[in-house]
Structure 1
Amino acid sequence: MGLFTQFGDMAQMVKAAPALIDQANTLQAQAAEYQQQMNAQAAFATTAEAAPGTLEPIAGVDLERYARISKGIAAYGYDAAMLPTVAAMFGVDGAAWETAAAGWGARIQADRGVGRRFNELYAAV
């Protein structure tokens, strides 16, 4: 009885094989398309230019100073609570830092060119 059951299972598997192959081919094509999209986005992210005016200082804090302050918390174990202290070391008061941090964060999220430039500055400081 077990042998006939195995033959029956094998017959069902053979019948299902073409549909499984089609499904695998569809998934492979989707994965290739997704990879092309990701490659295009990566290329754009590394070559994007900031929109006009988006690199202007916010509350007196230019992007380079923002990057230096952001990286400065490394000395404090990346404790974000120390950002106002580090900002003060760079001559930026608490209120200006809050405004600048919110503004630069928004610009970096909204404009890939600003994000690219921030990454370059952050790596260089």
Structure 2
Amino acid sequence: MCHFLLPNRRRRSDGRLDGRFGDEAMALLVREIEAAGTHTDDYEAHVYGGADTMPDQLKDKLNIGERNVEKAWTLIDEYGFQLQSVDVGGNEPRSLVMDLGHGEVVLKRGLLSQVKRG
């Protein structure tokens, strides 16, 4: 799972990858996939999030959610993951529960606990 906060780093890195940034989080994940002797096209990708959670005055300037979603699409294509499910945008918060044993993801949107299974 990659849960990144920003699409990429604006300042120069000290050389260590930081999972808070989309491109670096994906590089860390891919490194572990390859270390396990598997390939990215063996894995399904689910993309959730990208909600606009910033106050209106900052949203227009930063568009962090939108930029994160765009970065996710780019990285999925670049690394060859199989896209399985998508729920992005809007302004409601999301939470996820992952059952790794069964490969199920349960998505809860907003405060009313609406559930979508992917």
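Things to note:
- Given 22 for relative contact order in percent (Cα under 8 Å, 6 or more apart), calculated: source structure among 1, 2: 2
- If log10 I(q)/I(0) by the Debye sum over Cα atoms at q = 0.09, 0.18, 0.21 Å⁻¹ is computed and equals -0.27, -1.04, -1.30, the structure in 1, 2: 2
- If helix-only ellipticity at 222 nm (-39500 (n - 2.57) for each DSSP H run of 4 or more, over all residues; to 500) is computed and equals -25500, the structure in 1, 2: 1
- With distance in nm of label points 7 Å out along Cα→Cβ at positions 23 and 71 computed over the structures 1, 2, the top value is the one for 1, the highest of the group.
- Highest-scoring label, criterion being Kirkwood radius over Cα pairs in Å, for residues 15-78 alone, among 1, 2: 1
Bear in mind these aren't lab numbers, they're just calculated from the coordinates by the rules spelled out. From a predicted model like this one, the values you see are computed outputs, not experimental measurements. Cβ atoms are built from the backbone, for glycine too; each structure is taken alone.
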